[in-house]
Structure formats: C-alpha cells, structure tokens
Structure I
Amino acid sequence: MTGFFTYDSPYRTGVFMELSFLEKFGPIILIFIGAIMIARYRDIFKKNQLLDKKFRIVIGIIFTLVYMSHYLLNFYLYGFDTIVLPFQLCSISMFLAIILLFTKNRTIFSFVLYTGVIGGLISVFVPVIGYDSSFYRYYQYEIAHAILILTPIYFIYVHDYIPNMKETIYAYLILQFFAKFMLIFNYFNQTDFMFVFLDKAKIDKFPVIENFGGIPFYLIWVEISAIVAFVISYVVIHFFTKNMNEFK
C-alpha cells in the first residue's frame, strides 16, 4: 500500500515523521474552538431534542468510520496480528464514546470523560503518529482524538452529565479492571497495551521508564498518576460546571 493511505506501523518500521508547528498545534486550536462552540451554543441543542439526536448520530457515524478505518487498514496490512487489537486506553475509550453518542449511557459517560479527555489531550499534545499531514493516518489520528475529547464535553454542557464522587470512583475501578486485564494479556503475549507490562525487555522500547524506578516499580507511579489525574479532573470539572453560565 503506497501513497496517501500508506499505513505501515511506525513502531515496526522505525520511521517517525516529524510534524511541523501547524501540524502539531493546529488540531489543539481546533479542539479548543470546538469546546468553546459547544459551551456557547449548547442551549440550541438543549431546546431541540431532534437536532441533538441527529447531531449525535452524524458525529457517531463519522467517529465509527474513522475509528474502524484504522483497524481495517491495519488488518489489510498485517492480518490477524496483535497490532489490530483495540486494546490501548484511547482505543477502548473511543469505542465506548461511540456507544455513548448513540445511547447516552450515563455509566459509559463517566469512564469516557476521565480516560478519554485525559488520554486524548495527552495524545494530541504529545502526538506519536509516525505520519505527517501528507497521509491519511495523520487525519485519522487527529479527528478520532478530537471527537473523543469533545464528546464528553458535549454531554456535560448539553445533557448536564456531571459526574458525582460515586461515578468517579466507579470510572476509576473500571480503568483498574482494564489495566489489570491488559497486564495479564501483555505478560502472556509479549505486548505492551496501555503501557502496563512486566517484561524487562520492554525497557529498550520505553527507556523513559528507567526514570520511574524501572520495571515493575514504574507501575506504582502509573497508579499514583492515575489517582492524581482523576482527582484533579474531578475538581476542574466541578469548578467549570458550577460556573457554566459564564462560558456562554
């Protein structure tokens, strides 16, 4: 496969293209504008349930196509391989965000809010794509992460989905379930999904882990970081939702 739809995994080819300033920060600016637009025009969707439903369905379909294209193209190249498994945290969050768009499920929302927004923001601020804007993979990556971030923001402003402490703890426990499952899966399959693993050979691929005590001690810092991220996110979310009217 060549040209615009070239999709070889940079982790396997070892080739990572550098992004320009605009390629790095353009998507961040657009996401920021999207969040402001949602906050500013939320009443239009609040007062028109049919418009809200149509909007969610359209975005859900676009999200599904963008999400599935990634795995279909990987399957085309690699067949039945671990690379086609949607086991990274953002991939799991995207799948649940798609369900959220179609179902408005409140339980799914809490998980997508915490993992999708945090993980999505990290991914767009520190993009590891391997391709620049000359290739489809760049747009697939940025569009998917943008929708992932904006979906829970939409539900906060339009549907008044504001997570309480119980829902926050529940979302954290779901994250723990996925993390422990992936730790076991990675151990038996020599993979590194969600960056939780016990194989010391992985240190060559992720040398930064040495700065956090090496393997397996870095997992303690992963847990601490997750707790801190949830707490900070909870505080920030409740600060903004208490002052929603100021963001019109």
Structure II
Amino acid sequence: MGRHQLTQAVAHQNTKAGPLAEISGLTIHYGKRVAVDGLSFALDAGEIVLLLGPNGAGKSTTLSAIAGAIVPSGGRIAIDGEDMATAPRSARAKVGFADQPPALYEFFTVLEHVGFVAEARGADTAAAEEILGQLGLSKIAKRPCRELSFGMRQRVGLAAALVGPVEVALLDETLNGLDPHASRAARATLRAAADRGAAVLMSTHLLGVAERMCDRILIMDKGKLVADRRDAELKELLDKGPSAVEDLYVSLIADEGPT
C-alpha cells in the first residue's frame, strides 16, 4: 500500500461511515445542450479524486452544481446526507469551492478575504492565518486581493476553499499557474485536508498530478463518466509508468478539436 492509500485508510478509520458526497443521475441542460448527462458517483472521506476530461466535458459545471452554485435539471446531490435541493444552506456550508477564475473580494486584503470565509463557516481568524501559513501566503496577508498575480490568486482561492470545517473541497483547475514551491505547498495542504477526513475533488489538465497525490481518477467526456479508477485498479495503472494516465485518457477520449 502506497503512502497516500495508507493515510486514506487512517482517515477512514477516524471519520463517520458512508460517503461525504453523493451525486446521483446529475443532469444539467443549457438550453438544448446537455452539459452533464446522468452523472453518478460518490466521494468518500479522506480521498483526493482527480476529475479529468477535455474542455467542454462538463467538469466545471459538475463542480459548480456540487457546490450549490448551479441548480441541476435533474438528479440529486447530497453532502454528508444533506440534500442540496431541500437543505441547500446546510449542504453548502460543508463545501469549499475554488472556482475559475478565483472569485475574490478585490478590496479585501488576503487575510480579510480568507478570514471572512472562515467566519462564515464558524471558524476564526486563527484558522485563516493557519491555512495562509500552510500555503506560504503569510507574507502577503495584508496585501489587497486586487494586487495579486494569477498564481497568488489561485493560492488565495485554495486557502478560502479549505479554511474552516470543510467536508468536501472542490477545486477547478486550482493548481494551474503555480510555481514549484507553491505547487508543493498546495499538494501538502490538500493531503492534510484529506488526512483529517475531508473529500477533495479537483479538475485539472495536469496529468502528472495523478501520480503524485491522487487516490482516485474520474474521467468525463460529453457530460458522462467514462472511467473510474481507484484502489487496486489505480495502483495497477500507475505501476505502468509515468505516461499511464495520459495513455488511458487518450484511449478513452477522441481528439475532436475545438467544438
């Protein structure tokens, strides 16, 4: 068993039974176009799940729906047993979402922004300071968000998504644009969140991330789930070498160019 599988097992032993997020038959229409088509999967405590797929596959739409930012056309989303349709406030309170581009309060300082999110989740300024420290952002804590570079904005968005008692963290291309030091800090912070029992679902085109940190890989195409690799299947895949995830992706997703 690898390090991330071992830490996942420890997290499972220390958290409640059952999935933290359940997505059943999720369907989302934009006019006549079907963006998400009957999508079903669950997220368990302590796992980091990579969501892969081409542009237009429905990844961002799926993340937005799980976060409660989009009302589905059909299906059901539940966060730790709370139905997003019938109990949206309590369900959304358990979710942290780093969208793309990061939605920041531009005239707040970094600490004010993350602290505001922490307070909304029932945490305090100390929690905000701690997550900023973990992500290497303490030195810019007093800088206004409007002055941040793209990579810094990505990191602040990640901090806001993870601060406080988050049970499900959703990240939309959040590791893109990070320098090596920031990327390493982000990966460590995400692993720490999973180790304390959170479920992490992140979309990315950085396939190399899979070999470094994920416990599971989901691949979407045209709004549908076309692959789900975890446990022994994931280990077998990664054991094939550094190009194994890319090879799987290419074998499942046709190169149709822009649509």
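Every number here is computed from the coordinates shown, using simple stated rules; none is lab data. What you see is a predicted model; the values in this text were computed from it and never measured. Cβ atoms are built from the backbone, for glycine too; each structure is taken alone.
Key figures for this structure:
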read-out: With distance in nm of label points 7 Å out along Cα→Cβ at positions 105 and 129 derived as 1.8, matching label from I, II; value: II
read-out: Read-out Rg and Dmax of the Cα atoms in Å, for residues 57-152 alone, computed value 13.0, 38, structure in I, II; value: I
read-out: Of the structures I, II, the one that 22.5 was derived from, the read-out being mean count of other Cβ atoms within 10 Å over residues 169-176; value: II
read-out: Which of I, II yields -22000 [helix-only ellipticity at 222 nm (-39500 (n - 2.57) for each DSSP H run of 4 or more, over all residues; to 500), calculated]; value: I
